[in-house]
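There are structures below to look over.
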Structure I
Amino acid sequence: MKTAILLINLGTPDSASVSDVRKYHAQFFSDPRVFDMSDIGRFFLRNFIILPFRSPRVSKLYKEIWMAEGSPLLHYGKQVQRKLQEKLGSDYVVGLGMNYGNPSIEKALNELKPTQFDKLIIVPLFPQYASSTTGSINEAVMKVVSKWIVVPSIQFVNSFYNHPAFIDAWVERTKEYDFNKFDHMLFSYHGVPERHIKNADCDGKCLSPNCCNQITERNKYCYKANCHATTHLLVKKLNLSQDKYSTCFQSLLGRTPWIGPYFQDTMAQLAKSGKKNILVFSPAFVADCLETVNEIAVEYNEEFKKLGGEKLTLVESLNEHPDWVNALVEIIK
């Protein structure tokens with residue numbers, strides 16, 4: 001009997017066309033774990049703001065990052081799937097799915113099903129736990145598997161931000177950069193609304209002063225605490241002094257408060273203090289995507305120059321790096 005591994009990432013449109021981006025957004029903006037508002041509110045946001053206005057703009061951005069092989073997220077996902085299969089050998093079968101778009105989680109699970117595995121390991125490709133990412137994926141998996149006649153033994157990898165092999169893979173990725181050439185290091189994570197963090201808190205103390213500075217039994221599933229812990233582990237390995245780095249959050253949407261500090265505010269403060277060259281890490285992502293190669297390397301870089309800086313340099317994501325594949329082997333085993 002085999003062990004089945006299902007790698008799952010956020011998702012991607014089938015192409016950069018407006019129609020495919022709209023189709024992808026229609027699914028993404030329907031997820032109540034991502035947009036935790038009333039059904040009516042989500043309906044109006046999706047159909048009267050996102051699809052008519054945001055989707056055409058995002059389509060143009062996808063065209064700028066689209067590779068000859070297709071979406072970067074899907075391309076790197078397939079490469080990691082193939083290399084992981086080679087590393088794990090014949091006792092394992094490795095699948096790849098997307099929470100939104102194709103290949104869907106249902107399709108990926110049904111393709112694994114005929115291999116007659118006796119154990120299923122779900123690996124959401126998000127290092128830090130969040131309800132809107134890992135939680136949404138785990139729920140989607142259970143909706144499919146709960147309909148099977150035989151439900152296998154299932155293990156969910158809820159996070160791996162603190163796994164030594166994951167940290168080492170990022171450290172290895174940074175070796176091509178000379179830190180002496182940069183005035184400051186930014187560790188940037190995808191933001192989430194503050195209410196997502198508060199809703200996951202059991203005792204009402206979330207977002208109080210210093211509550212996210214270290215992982216405890218109480219906040220081990222707090223996304224913000226997971227992010228700060230990731231920074232601390234990387235900083236220790238990279239031997240960075242406290243005045244040399246900052247942690248911030250990007251990709252804000254809407255007018256409700258999101259966890260901070262915000263990337264734009266941090267960037268403005270650094271420019272004002274005379275920092276000219278900044279190296280940016282994105283350890284919330286394991287593959288380059290819109291939020292890294294466009295939002296940071298293009299949009300934020302242009303903003304930084306207008307503020308008086310010279311350049312934001314993005315550290316390439318793990319993508320299909322051999323150390324990342326090796327880290328996945330250790331995480332799984």
Structure II
Amino acid sequence: MDHPQVAARVLAAVGGPDNIIAAAHCATRLRLVLADQESVDQAALDNDPDVKGTFLAGGMYQIIIGPGDVDLVYQDMIANGGVREVSKDEAKQVAAQKDNVVVRLIKTIADIFVPVLPALIAGGLMMAINNVLTAQGLFGPQSVIEMVPALADYASLINMISAAAFAFLPVLIGFSAVKRFGGNVYLGAAMGAAMVSPSLVNAYSYAAMVEAGKAIPSWHLFGLTVEQVGYQAQVIPVLAVSWLLAFIEKRLHRILKGTADFLLTPLFTLLITGIAAFVVVGPITRLLANGITFGLTWLYDTAGPLGGLIFGVLY
């Protein structure tokens with residue numbers, strides 16, 4: 001394969017270097033973010049013997065060159081064609097900017113939650129196993145563990161493991177969301193862990209404590225009284241906090257350099273994010289999350305089947 005010739009033909013077919021916003025490559029394909037898809041000479045690429053195929057995916061025009069050749073063609077496009085070189089992740093971000101706000105939001109949510117899904121799926125299925133073992137009247141007047149007491153400890157262990165992904169969901173989302181937002185994933189996980197710290201009142205116990213008239217421990221910060229309540233199984237608060245953490249961290253990386261950056265950026269990132277999370281961001285987003293929950297519950301309880309239909313369409 002004459003790599004410079006292939007690079008020149010590809011550049012001509014896609015409308016020249018001015019039509020390429022950004023370019024990257026993987027093991028077999030060129031990944032191009034194009035300004036105008038209509039400028040592509042599809043027939044020329046289809047008839048090119050060195051091009052194995054083309055397709056559009058993720059907002060990028062992808063041209064299959066093949067392993068061992070694609071990197072050489074790409075290098076020639078960068079060196080001699082004046083094409084802007086970026087990484088695959090940067091190319092995805094550039095491509096995403098061409099989408100409308102709703103599509104970008106959906107893609108962002110998918111990027112955050114798809115990696116977390118296996119843990120949630122496993123936890124949900126294990127909960128189902130526990131329910132089979134503990135449900136009354138499923139296989140008779142007694143539950144399985146009552147009929148076979150030797151299985152009780154197995155059910156208890158399964159239930160404990162199944163609940164972990166949901167009880168510590170902020171840790172998983174903190175890791176995944178901060179990765180998506182371009183920050184340090186371990187700072188994200190640490191912040192998520194702080195939001196479900198054992199030193200906080202468990203969110204599952206909060207309502208019962210209030211109903212029983214028990215005092216909720218509080219901090220007195222900046223003239224405000226902040227209840228020490230965790231964010232177990234919460235999604236919206238940890239998403240907002242993760243975005244804030246990544247935003248602060250990236251800004252600090254630009255300001256601080258060398259050893260100061262290494263030592264002080266994590267410190268100030270967690271300190272500023274932590275204070276903002278528990279004093280401002282967390283309480284406000286918890287109200288938002290509760291509002292969504294109460295709104296959906298009201299819709300379903302009030303409108304019945306129509307409410308279920310509306311929810312299904314929105315979902």
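Bear in mind that the values in this text are calculations on the coordinates, not laboratory data. None of these values were measured; they are calculated from a predicted model. Cβ atoms are built from the backbone, for glycine too; each structure is taken alone.
Of structures I, II, the largest value of relative contact order in percent (Cα under 8 Å, 6 or more apart) belongs to I. Figure out for me which of the structures I, II the number 2, 12, 15, 16, 16, 13, 9, 7, 5, 3, 1 belongs to, where P(r) over Cα pairs in 5 Å bins from 0, in percent, for residues 102-205 alone was derived from the coordinates. Going label by label, the one that fits is II.
Quick check on the output: 63 is percent of Cα pairs over 27 Å apart, derived from one of I, II. Which one produced it? Working through the options, I get structure II. Each of I, II could give FRET efficiency 1/(1 + (r/R0)^6) of positions 86 and 166 (r between Cβ atoms, R0 = 35 Å, to 0.05), but the derived value 0.95 comes from I. Distance in nm of label points 7 Å out along Cα→Cβ at positions 110 and 238 was computed and gave 2.2; which structure, I, II, did it come from? It must be structure II, since only it matches.
From which structure (I, II) was mean count of other Cβ atoms within 10 Å over residues 142-149 calculated, if the value obtained is 14.0? Comparing all candidates, it corresponds to II.
If helix-only ellipticity at 222 nm (-39500 (n - 2.57) for each DSSP H run of 4 or more, over all residues; to 500) comes out at -11000 when worked out from the coordinates, which of I, II was used? Only structure I yields this read-out.
If FRET efficiency 1/(1 + (r/R0)^6) of positions 134 and 222 (r between Cβ atoms, R0 = 41 Å, to 0.05) is calculated from each of I, II, which structure is the one that comes out at 1.00? Walk me through the numbers before you get to the answer.
On the way: I: 1.00; II: 0.30.
Source structure for this number: I.
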